Structure 1
Amino acid sequence: MTDGVFTGADAVAAALRSAGCDVVFGLPGVHNIALWPACARAGIRIVGARHEQGAAYAADGYARVTGRPGVVAVTTGPGAANTLGAVGEAWAARTPLVVIASDVATSLRRPGVYRGSLHESVDQAALFRPLTKATLEVPDPDGIGAGVSVALALATAAPSRPVYLGVPADLLGGPAQEMEAALRQSRPPEPEPGSLARAAQVLAEAHRPVLWAGGGARDASASVEHVAARLGAPVVTTFQGRGVLPFDHPLLVTAPPHEPEVTALLERADACLVVGSDLDGPNTQNWQLPIPQPRVAVNVDPSDATKNYDADVVVEGDAAIALEALATRLTPDRRPPWADVAAVNVTARTDVLRDSGGADGMAFVEHTAAALARDGVLFTDMTVPGYWLAGYAPVFRARSLHYPMGWGTLGFAFPAAVGAAVAAGGDRPTVAICGDGGFLYAPGELATVVQEQLPLTVVVVDDGGYGMLRYGHTHDEWPVLGTELHTPDFAALARSFGVAATTVDGIDDEYERALRDAISSAGPALVHVRAALQPPRTTSPRWPLRT
């Protein structure tokens, strides 16, 4: 309260607190500054970013590692607009993100007319409509708490996605009604018995089934293992599905589906159980991958399940609930695996090592993994080293590897890892892998990391330009334009913010030692690595399958 008055900002904070939100990411402006003391009074920590896009990415990263909604608070006009790249990534990745943005005061507005008020736009909410599940606008002070509650409920309801909430600046500073606004929990529908019976029949009749696990299976690890073991089914994962089974699980295919040996496995299968995946372009080489038939899809969104590949049976529901219900309809005896998964993994790895640039790429993966604990959290950017880690890094827990293969937004890894480090609180090491180009999208967030004293390590792999585009130039004999960059001394830049930093040449043992030392420092650290890698076959210019 301000001078004994419960304000609109207090209503926002109270609603967030009632819903269990104890962290908000944001950047203050003249229109939304009232949220900062209001959140402090409510016991909510606001992690202040240096750019609104960074704040939104941090909220996204927080949501990805916790499974809880990420909340970002920004100011009117350009402050709100600056989040859009991050909101688009959250939309494509189905992150439960809530953007709370101030808007022009109600007393200054005139519908459909741009009057020239500070930060004004004709329709701020319209900026967010293509990238959110819903855009909500608070019409009066008494609707603020309810608006926050509804936004959180919509964002987290299956299928989860971002929601925008606009609150006029004068409502934040003026008096509001104090009310309870607990989060309304929403659950997906219970799986329909008929679809479960049909799915069980299809899978029971298959001799060589395979299980394809996507991001929607991240919180269903035990259930995925249960059903896969009963079917004797190898488990292939998408980028978001990495860690659904631990890397050393005997049924896990550890290479991505782009690898020819994995594609051959799919071709030999006679049925596929697709769990929590829309079988998108980057995971299927733009729908050239031979996903086995008949297909059973488990998805909270039936239209999502069949928009790219047909399904013979669709089971609508939460992955864990649906898989356990399906397991009760399968024989309780575990089938022996029909494929030698270990041999597939060994052959795929051997093939990768023989591929152009594969030995260096796998060396980078292995040195990074050796320095990072099994329970570490890894964020990778849209950068060649990130492509290697996204496809081949050993991942032992769900929600431990995060890769922006939704929108494919460059500059994601570092600010998103800020949110993950806040969530981890030092319990799990957090590492962001960036290229020299992507890191320069948000170097100001080094100040956030120092200010919050976050245990976050940033690795900047510096090849002096946009390495993936450079590869395209070389491969397709394009003229070399736009790919070469003037880059700073990244270690010196980090030290200027108060971050411990070191520079190494190459991706050998020296790199591993530097990364291990940075992680063990349990504070902000940066490792600048001067090295260049060739991309793996998980990137589109190198896909083995072609239209």
Structure 2
Amino acid sequence: MNKTNPPITTFEQFATSADYSLMNTLRADPDSTHDGNDHRPRQVFSGHFVPVTPTPLEAPEYVSHSSRFFAELGLSDELALEQSFQQVFSGDLSAVIDPMRSFGWATGYALSIYGTEYTQQCPFQTGNGYGDGRAISIFEGIFNGKRWEMQLKGGGPTPYCRGADGRAVLRSSVREFLAQEYMHALGVPTSRSLTLYVSQTETVSRPWYAQDSKNFDPDILVDNPVAISTRVAPSFLRVGQLELFARRARSDAHPNSLEELRMIVAHLIEREYESEIDQRLRLTDQIVELAEIFSKRLTSLIANWLRVGYCQGNFNSDNCPAGGYTLDYGPFGFCEVFDPKFQPWTGGGNHFSFFNQPRAAEANYHMFWSAVRPLLAEDTGALERLDSVRQRFPETMQQQLQTMWASKLGLAEFNSQLFNQLIQLMSQSEVDYTIFFRELSNIPDTIVALKESFYVDISTQLDREWQNWLIAWRKLVIQNGNQEEISKKMKQVNPKFTWREWLVVPAYERAQQGDYSLVKELQEVLSHPYDEQSQAIEEKYYRLKPEAFFNAGGVSHYSCSS
């Protein structure tokens, strides 16, 4: 909570924080309605955003809010239950007061997968209908001196909805609501969760899995309660947005296309890099600085993902924020049984699997680099420096990953031979990724403790290989200094409690029946992932995945029908 200002307790006080830099600085689509009544699929040819009103939930009910994030913003917990606040963040903007706006905004972006841009995914097969189909930003404001944008996930259709209903179901909303705050607690840059409301009457049908299904793809249609979660970030500017404006500039799609690219890049720098880039510099120099800092942020982010076992599942450029944080918790998952090819999303494929995320990140960074190059066309020196930053990206990534692996292993520096042996042993023994590294953080003398993380019995030969590895590793660790201090540091990077889908499923299933107690329990447990917690919590959450959940549809793998 802000130490100097009293907490915001009323909606009227909340409204005074409004400051809509995006709508005030950038251009609206000239074909838009301007009042936000714009909910049918259509092509959007220019402009940075489309004014659009969300579709309110029918009979909204409070599920939960993030007390920790409320405190960071300087908001009182009671505000989440205040009538006008609840109306607005369940999609009803009729309750807004000045200086708030009576409509929100949606943005378009391009889609590229591994450096190849696709345009056929929109209904018009031009790429002009691709963007925020059900995510509507409704508020931008300054809290405790920091700017935040608040976006409704599942707020109804926009011009980019591609014919869909624009809704999110409670299942996916609970997952995103919990995951964002968990990632923050892990120390991983991420969008944040503000509130979660559910409709008491409105449902939509989605493909999902029957009880005890082992199918790869969903096998039934399920009626789901509709929900709206509010996700919050300094901005929701993505690499895919920059790509869209660069594509328009390259094809000279309209007279202002290059200027609109310049405007959104300048806005990105102001929103996400203001404290690091001197905006008195020429824009070309600012862009080179942007490329350098974004490279560091993105590579650090991916190293953090691998550190905590996170797999994005679908790391397209439109899911890659240009601010360098995690966004769009749809097909994500956390690795339990260690597998470099872990991929929870049935539509993701190996190219977006756990250990391939550095490659996916480089492909997205390549599209970022390609998108900003037109703005440097007349500055040869800046262009050369930009290209040099791009060329160094693989090296930067490798350095970040090696630093991360060294810290997970309690080593002063990365040891490639020891690491490669470990990855092979972990794969052969089918270790639980989180439990293994947490037990290793105790710096055991023998592998007995480590076997708590093994899903299979190992052979005598493998046992011997583990013992030899452990001896070599301990020798390096002990050389580094105080064993107790090293153990403590390892436990600050190797979490005790991880996201286990089979423990999250009961939370959203109960929530669908109106019981939110497990959602709140998970909120609390996942808020302290590095801490030792009660014996009861440990017995429930610090254990191997039960055999019944292996290859289970909706648990070990799932579609993105949310």
Structure 3
Amino acid sequence: MNRSRWNILPPAPENLVKVSPFPPLLTQLLYNRGLREPSLFEPFISGDSRLSYDPFLLPDMDRAAARIYQALLKGEAIAVYGDFDTDGMTSTAVLVRGLAALGAKAIPYIPHRLTEGYGLRTAALENLYQLGVSLVITADCGISGVPEVKKARELGMDVIITDHHTVPDEAPPAVAIVNPKRVDSAYPFAELAGVGVAFKLLEALSDGVGGKEWLKGLLDLVAMGTVADMVPLLGENRYLVKQGLQLINESPRLGVREMLAVAELQAGSIGAENISWILAPRLNAAGRLAHAMTGYKLLMTESEPEARELAIWLKQKNEERQELTSTAYTRAREDVQARGLLPLLLVSDADYHIGVAGLVASKLAEEFYRPAVVVQMDGKLCKGSCRSIAEFDITRALMQCSDLLTHFGGHARAAGFTMPACNLEKLEQRLLELAAEKLDGLDLRPSIDIDAEVSLNAFRGDTFKTIEKLSPFGFGNPSPAFLTRGVEVLDCRTMGNGGQHLRLKLKQGGVVWDGVCFDSGCYMSEMRSPIDMVYNLEIDRWGGRERFRLNVLDFGRGKGSLQSYPLGSGSV
């Protein structure tokens, strides 16, 4: 198994455990998620509006609201310019729906990934100007569009940027830049997704028109975009996602309902994991292989036949995307291995489909635990998708290479760029130097944060229900991971295609559990008693039955043979 660093999180202070209104295990889990005061525990578990903040604390929100009010009063044509991923589609849908509720007729515009690329484009802005648009509001993009915003101003159009990506050294000359990552932001929570920022803009606008109750009908879109964009499901994101999931389960909008039906899922038990693994990949497939407007239309349609047709089309596109990703990853993996394991992995070829380049880069980064860049060569231009690891901020690295790039933008762990093909060799050399310097001497393996060391009998009674109080789980709020030592392996068998996974029967102290260890079939010979293991507790819903099982994340030789684990501060 690809061993991980096991990081046992420090125990909660005894005085906190004593005054906590919750059981010790739940208190420890809350403490591990950054909550240091008992007064913060109940709002976190409830996930209600106490986690939300005044939208006017966001930078330039007052200027953005004033300019939009002006457009509404004058009947100006407004365009919402979005991105082609799920966060961008939902951001666009939220703003178009919200502006319509306020009396505007907004024109949605999402660029084509393959022919236009990410972010603002001058040609697109010129076309919108020809349509009579005088105000452009970006959704999940625009923060790096300096020349494009300058061009819009020359044409006589105003631009309001709503974005959450890393702010470059030079900001665009927009009327307003609403971004919680601005260094001058007073907003208490900086990790909103693009759709979260869009929603806060509508909150600010609703303050002046009599109430926010109508905004609740948009929270399903906010939840989908937030989960899909891998922002931490903590703070205000927790509130937005929890409320949005409730809406999806109780009264899903038509397009979402048809997506669930085609995926053979039923509203009522939809969680964040269903967005991550089912809904978001299907919406993203539209932007990866065709045009994201198809996904946007599904989110906006009021026609049941159209919703069904679009949902089936997205399913088919997603299957095509999976095949393309598998083929491209096999090729990229061979290229990486042929060159040797470098501090940063970069592969390039004309055959890499830009629509799946980010997925391939993500798989490379996950397997080899190195920053990874996949570049599609397209004549004199090349387009790259980057995925990184916790120890290396890829967008900051691109900023140090900005003189070589035409466009770029993203987050610490994911980014993209366009550049002249003649600069690729220089870019690779510079990124390698930056990665080598930053990662020198580090133990480059993924780290698993372990919430608590427990025995298997700790999960009797209502423990699972107690743990579920922390859901929805996702990035930043993972399903709790536990460590148990000295476990006996009663049975170990392969399962899945080609014996890819392991099915286990595990015992400790008279307690027997079913277990599963995914993508570990080739390590069957190492699964010998006793083992120490790190795992999640989950419900197996296979075959219409529900039963508890242990999802084993990593394992090693049992108690007394700890030399198999990396040693050091905070590790075992």
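Computing FRET efficiency 1/(1 + (r/R0)^6) of positions 42 and 274 (r between Cβ atoms, R0 = 35 Å, to 0.05) for each of 1, 2, 3, which one ends up highest?
Comparing 1, 2, 3 by FRET efficiency 1/(1 + (r/R0)^6) of positions 42 and 274 (r between Cβ atoms, R0 = 35 Å, to 0.05), the maximum is at 3.
Work out distance in nm of label points 7 Å out along Cα→Cβ at positions 394 and 490 for each of structures 1, 2, 3, then name the structure with the largest result.
Details: 1: 2.5; 2: 3.3; 3: 4.4.
Biggest value here belongs to 3.
Suppose you compute FRET efficiency 1/(1 + (r/R0)^6) of positions 50 and 418 (r between Cβ atoms, R0 = 41 Å, to 0.05) for every structure in 1, 2, 3: which one lands on 0.45?
3
Computing mean projected area of the Cα convex hull in nm², for residues 90-169 alone gives 5.2 for which of 1, 2, 3? Numbers along the way, then the final one.
Numbers: 1: 5.2; 2: 7.3; 3: 5.6.
Only one of 1, 2, 3 returns 5.2 for mean projected area of the Cα convex hull in nm², for residues 90-169 alone, namely 1.
Coordinate-derived values only; no laboratory data. Computed from a predicted structure; not experimentally measured. Cβ atoms are built from the backbone, for glycine too; each structure is taken alone.
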